[in-house]
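Below you'll find the structures, each written out as structure tokens.
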Structure P
Amino acid sequence: MIKTSSAFLRSSICLFFIIASCTFSFMNAGKYTIIPYPQQLIPAEGSFKINNRTAILCDFKQPAVLKLAQQFSNQIEIVSGMKLPVKNIENADSVNMIIFQTITETNPEAYNLIVSPKTIRIQAQAANGFFYGIQTLYQLLPPEVYGKIKKQVKWFVSCVNISDAPRFAYRGLHLDVCRHFFPVEFIKKYIDAMAIHKFNTFHWHLTDDQGWRIEIKKYPKLTEIGSKRDETIIGYYFERFPQQFDGKPYGGFYTQDEAREIVAYAAERFITVIPEIEMPGHAQAALAAYPYLSCNNDSTIKVATKWGIFKDVFCPGDTTFSFLQDVLTEIMAIFPSKYIHIGGDECPKDRWKESAECQALIQKENLKDENGLQSYFIHRIENFLNAHGRRIIGWDEILDGGLAPNATVMSWRGTKGGIVAAKAGNDVIMTPGNYCYFDKFQASPETEPMTIGGYLPVSMVYQYEPVPTELTNNEAKHILGAQANVWTEYMPDSRRVEYMVYPRLAAMSEVLWTSKTNRNWNIFRNNMKTQFQRYKELDINCSRAFYEVQFQSSLTADNKVQVALNCDDPDAEIHFSINGKNQVYNQPIVLQESTEISATAYEHGKAVGKTISKSYVVSMLTGLSYTKNFENTWYNGGNVNALTDGVPGNAKAYTQWVAFRKGGDAEIRIDMKKAQSIQRFSVGILNAPALCCIISPEIKLFGSLNGTDYTLLAQKEMPKGTLPTWEIFRPELIFPSTEVRYLKLVLQNAGNCEADPAGVTNGSVLFVDEISAW
């Protein structure tokens, strides 16, 4: 065995790295298209050629490393036809060798990769370090190395010195298999892709309201009943009223043998599988199988057929805890992970408030309220798992009512939960929805498949910083890493999952692996060109939003709508059309009138992305501030000028709309800064019956010169919406030209909402966007 201290290597290359990194150019970037980018990379001249004389050397006394060397040899044989012999390192020659060399290293995931014209050396202390070194070596080879058939390719590796280790110890990717179920072969493919991106944790979401997906032998009804739902809702949850269903039974689950197979498969790729068993909420599938686990022993509970949050949850009695301990005992026998995820999120307390048993328990345990009861629930489960040598992870709702002392918090509702937990001394995994939820749109919603909503392009993922600035250095040590989450309500098959995950996973890999100072968006986006070729070889159905034009509108100082166009593709030339005139984009477009802009990214005269079109409204009100009689913190349009920013709302991005009080009229006032003559007014209104968003039956516009005395300018009665789905109305009010400075728009609330069982008590809500005047 050859052992060399990594300290000498690191110190000897450190000074050169500092000098080299200052002069590193994009000329070299094309040679080293590595994602995630290494901590240190020093370019070198020349290349190593893999040919029929190449041999692989490793220490036969290290079976795990020997296995990796053989796997590398096998892959090279598949794609090239060359069989590289694997020899004991004691038989080392001086040339044309790929050498696996053990060194002293404190981080088992660290490695060095040194490529010269004569040898390739992968140096590491542990098998996972060698594994990551191999992943980087693959990325120095042509993309065809990821293929499955022999190809005529020149197998050259550019010379380089790399010293690398991950920034974060926890680098996670999640998959929800409850809303939609995915076969074992796809799970393995998912894990393969994780390994290529150097992720080390697979969070497997196995139970939820819509399906229980893991076999529990002591409770066979969990899969006999709980894994099957009668049908599935069609479309978006709030898209139709009445909601429509496909009428097709849906189900699936993993046997314990299949789960063990996946755990073993992941372990070979140095990925830990963390199972999630949801509690106390998101339990409807379990309650459908065993109604006595509910607070009222309700035998009518069925596996959920639509998405959302449900009131039927586990009742925190001894019977439930016995059941959960039995389940977790079988889970621990399948999954050797240190952590078990127990959910803890989105647990309505309605049934607990109604339950005499729960109220008695609150009194007995001297708990403050139902939040305290949830904390009691989590503590009992934590104590059980701790007693068996395991630790819990829970979504940040486990903070409610008091945090379990040894719990790790997964902060998803922004960063606040993670900050609170880290300051309390608990470990944290950051996964805020704005940056880490891969169920959002990644391109223009009008051209994308259905998602849950929101916008998260690959560039935004890349910008994410997991360590909140509010933490001290000591508190920041509790940030173990971060995780991308994949919730599958709107991902009916594996190809859609891939479309939503890639290439955003590449951006997240660099967030988690590469040091903050080494992350460089321009280098990353150049490297992505090769990454897409790798995805093609891997048969990964990735999104091509990287090659599509992104629109960013803003208001200038003089209240003009300005539209900037950009594309993640560094080689793209953007062509756009406005008012029938085709142009090449070189600076932001300032609009003088209402118009539609269409734009396409080109490379070498050929379109590489879809054409994206967006409409903008320019009027006398554009950019002006306004007041309204109700502030909605959730549906606020996304900016303070949402009603006058020139961007009309659409039927997919519902958070772009401005909402008003449920059951109340909407009133909007705007000062045009000076008296002006107007004769036409328009407003956008969304009608979405399932969302209780109902079009106003009557619209009134008032004008004033002094802001006090208003005169009715026009009014309009609106017909009821006729579609069961979302419908946008843009009514115009036309009236004799009138000089006014102030406008007051009043939209009457429609009152009763059929989709709301409370009826007139709560009523409907008004969604408004883009008010305009001419």
Structure Q
Amino acid sequence: MTINRKSKFRISAVLILFSFIAAHLCFWLLPNVFEIWNSQVVDQLFIFRSSSQRFQPVYDHTVAHVDLNNTSIQRLNNLYLDREYFAKLISNLSAMRVSAQVFDFIFAAKKDEISDRALIQATRKAGNVYLGLAFELHQENQPQRSGATHSGAIQYVDQTKWYLSVQGNPGSLYEGRNPQITFADLALASQGLGSLSVKFDRDGVLRRVPMLVRFKDAFYPLLPLRVICHYLKIAPETIILRPGKHIILPGVETPANKSPHDIVIPIDHKGNMIINFVGAWDRMDHYNFADILLASDDRDELEIWGEELAGKIIIISDVSTGSTDVGPVPTDANFPMSGAHANIINSILTESFLRELSAREMLIVEALLMTVVFLLSIRFSSLYFSIGTVTAAAAYVVLAGAAFLYGNVIFNLVRPVFMIIFAVVAIIIYQYINEEREKMESLRQRDFIRDTFGRYMSGEVVDELLDSPEGLKMSGEIREVTFLVSDLRGFTALTDRLPAREIIEVINRYFEHMVDVISRYRGVVNEFLGDGILVFFGAPLKEEDDAARAVACAIDMQNAMLGVNEEQRRLELPELAMGIGINTGEVVVGNIGSERRAAYGAVGSPINIAYRIESYTVGGQILISTSTYEKISSIVQIGKTRQIQFKGIDHPVTIYDVLGLKGRYQIRVPQKKIETLVRLDPPLPFNCFSLEGKTISEDAVSGRILQAGETIAEVFLPGPVPAHSNLRILLAPEEAAELPESYAKVLPADEEKSLESAETVRLQFTWLPAEVKAYLEKRKTA
């Protein structure tokens, strides 16, 4: 993994974390905005479900409504019904054998003795009437407001409170204070009172209700919970409360499931149960208050009603125009609150509860979702990342919708979507900046490649380099490369004899010919070193025939020297000779330098060996290493082979003198003329100085030229001189004192077999000035 990729990982992870935190901060700092949005989005799922026959929750017809509506008032011809009407209703429902009569009313005070007595007697006789009370709901440590509460109300609530089996800390549940109850005589006659107190959500919508309210050292149930526990014959002390988790009704037999089992009611830390609304108000069974009231006038009709209502839980409520007990719920903006009781009872009977994911579960879901976004961000560009995240968000919404419709599980929909939005915006901005930076870097790299290679490679190769997937990979890498090193013989001495302008013209003319040849063979000119050239075959683009092309290029370069020297003669300038060394090996190639200045280059011993090999060549010669030879042995034509001991290398290196290539190239090195040596009589004395690189020895060695040809001489030297040594030669006679210096290379002993003695060696002149050449010709004919 590169540093840039690691940096991208880090920055993407930071941006994802930022999006995660930002979304949570929005919900924490602005709950009145974001929590409301989330609730309203979930409401749309309620609305969709209620309108769909397929997804509507099961409705147990055991639960039914008796509605005091406008029609009831018209039929009874009485706008204000006194308590005798309710007493008669209770008696009739009792005669119809209903299981429970649940009044969504609080008869807070006595009204008149006759009607109150009638209501009390009917309630006591029925034995299944449930009435309401109201609390002020407070949370733990919330200060209590002053308010007067009747001591009888406190006493009644204290006597009828529930003691449960509590597992956990109930301190987070609402505390009920200042109870307002149905007046005491009626309350005592009833089967029990239940809380009607609820807390609407921040937007005024009723979505959840507190199933239990803390009162002193015990609890008071919501009216529907009291009713259903009596209906299912559940003793309060057997109920298990696990705050923040659930309420367990143990060992229950329901109409739908006759085998004893536990009913588990999910609640939050405040004791709230989310109401699982079955749909609109009219989806439940409704009966008219007037029909039930007037049924007692006809015994047969009373029997018919008995068959219809027997065993049902009846909820009585006022839904007439002007009723204040109406409010918004997820499925309806004007929903009678008594419908909430019916939906709660229905959920318990059908065991169809809604469960909201806990904070920990949502954190896991959000973490997984952000992981998906992170993976998309590091794998794809801005466009595909955007498409991927939109798809991920849509998939999450679909998953959340399916969980609600099929599993009654409520996900937080808005916060994860906000996380994705924040992440998309942040990462797209980052990727845009990064892509622009990479684009600029790519353009800079392309310019660098054009500047580096464009002048010394064919346009075709440069375009291929730019279009290659690896073309812009300019960082360091190990690559097998064939190196070609060329150098002009005697050019340094020539620079001392010609004006600077002519020297530049000569060297540029030479380079122009050579670069044309190198470009044809797809070589890369890495650098010009004075009069030398370093060429890569295999970097930055690698091909199968790198070694063969390098040798073919070298042969063609030697052939091109014929044209170079033809121009030199035409301009009456000295001819030039070039030696070439070639080696193949693995090196590290890439940008070398600093950010201010860098060049494409190679590092490794193979390149140094190529220079060493070249230093053993004479003009017109091509020497290659064993590693290069092995790659082209089937097509290369070799002359002499010799072993050389390079400094710094503890074993001899075999080098091969190339004569030509067969196969597809069919090319040969220009043949050298066979020179005839002419004996000089007397021998011509000279002084020579050995050369190491550009350093000339200060110690002179005196010798004599025995025989001389055009470029070769046989000389006598008193001491052993290593083959391939480079010598600076000054003729010794007084008449030659003004002649310029010459340069020569000592030929190996096996170059010629006709040497007179061990102290006799052959020299190959690498630089022979015209004046010296003329002097030697004069001595030959003397």
task = Rank structures P, Q by distance in nm of label points 7 Å out along Cα→Cβ at positions 65 and 697 and report only the one at the top, that is, the highest.
result = Q
inquiry  = On distance in nm of label points 7 Å out along Cα→Cβ at positions 209 and 529, which of the structures labelled P, Q is highest?
reply    = Q
remark   = Note: helix-only ellipticity at 222 nm (-39500 (n - 2.57) for each DSSP H run of 4 or more, over all residues; to 500) at -13000, derived from one of structures P, Q, originates from structure Q
Answer label among P, Q for the case where distance in nm of label points 7 Å out along Cα→Cβ at positions 33 and 641, calculated from the coordinates, equals 8.5 = Q
remark   = If distance in nm of label points 7 Å out along Cα→Cβ at positions 257 and 657 is calculated for P, Q, the one returning 5.2 is structure P
remark   = Working back from -0.54 (log10 I(q)/I(0) by the Debye sum over Cα atoms at q = 0.05 Å⁻¹, computed), options P, Q, answer is structure Q
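Each reported figure results from applying straightforward, stated rules to the coordinates on display, with no laboratory input. The model shown is predicted, which means the values in this text are computed figures rather than measured ones. Cβ atoms are built from the backbone, for glycine too; each structure is taken alone.
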